[in-house]
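Just below sit the structures, each encoded as structure tokens.
Each reported figure results from applying straightforward, stated rules to the coordinates on display, with no laboratory input. All values reported here derive from a predicted model rather than from experimental measurement. Cβ atoms are built from the backbone, for glycine too; each structure is taken alone.
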Structure I
Amino acid sequence: MNHEHTHEPHHEDESTRKLQPRIWIGSLADYNAGRLHGDWCDAAVDPSDLRAAVDRILAGSDEPDAEEWGIFDYDDFGDFHVGEYDTLEQVSAVACGIVAHGPAFATWAEMHDGNPDMLAQFDDCFIGTYDSPTDWARDVLDGSGIEEALDREVPADLRAYVQFDYDGFARDLQLGGDVHIETAPDGKVWLFRVI
């Protein structure tokens, strides 16, 4: 199927709460000594800013050998799961993408385990947000003339019985590996091109 079409994707609804990803960075030396020492940090910043936060947290530790750190908690990363030892570069890239593109980016990042090459493909692969896969299929085929051809070719008394199977079209593209469909938290669907 040719994925080039002129329809604009339906992007995130403006009423959707804007995510502000953050992580709780803690000192492992303090944790091993039975204390929690760390701080919540905005994750949608340059990795060097996260590194500076790590240095500040470790410098403020009561443990003289506080050199190692971990991500003990995270918030507002949508579907993306932040690991305790994920790199600051990966966390920053995912967080910045979530701030720029919304929760669909978090789902994309989780689908691809935060792979930086795939994160960079989001703009090319995100088709949009739709009420259902069927609505997406109708949108894609809207200018194709299918309905007009059916109106023209099928006798009027039979037209009510002859329909294009938009559901089947969307399902076949998903099963064929052309698109990936994920359900959004609000019950709508996000569609992604498969590359």
Structure II
Amino acid sequence: MYMLLDYEDVIRIPPSMLGEDPDKIINELTYQKLEGRVKSFEKTEVQDPQERKFIIVAVLEVKRVGDGRIIPGDGGVYQKVEYKAIVFHPEMQEVVEGTVSDITNFGAFINFGVLDGLLHISQVMDDRFDIDLEGKRLIGKDTKKELRVKDKVRVRIVSLSLNDENLAASKIGLTMRQPGLGKLEDIKNEGT
């Protein structure tokens, strides 16, 4: 789920940037350091370490707190900042809507916001599939339903492992094999 959070951090201002406008530099360095990074809630807020993690999507507002500190032998200034940020906090069993970004021989990748999750072929629907890698689609053998790149889908997160160092190395498992989940076009047609 997406949230708006107030957080704080310490930003290092390198010596080469010390003569410039401090607010502009602090904003720029805060965006560079934080946007697209994985951070964690405090242990007191959420117990499970994996469920504490969230991704900073955008830093909206940055404010300096007090004076910066200089550490002997470093040359940089360490400035405490408070910031508002839009974050994405994926949760187990959360239902999300996304777009099919790729079809492979083992399933489909679904993009939902800042992440891609894997929809394994066994979790697409109750059917066997023909895989058309050239046409980038999965075709149900019995139902003849298709799943193609750019299709809009509703999926549930069933496994989650966010990588702190490399967001692209995160692993998110998805399913569409439950009522109310699947290709949005099919869900709409079933409701009418």
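Quick notes
- Which of I, II yields 7.8 [distance in nm of label points 7 Å out along Cα→Cβ at positions 28 and 156, calculated]: I
- Structure from which 21.6, 71 was derived, Rg and Dmax of the Cα atoms in Å, options I, II: II
- helix-only ellipticity at 222 nm (-39500 (n - 2.57) for each DSSP H run of 4 or more, over all residues; to 500) from the coordinates reads -11000; which among I, II: I
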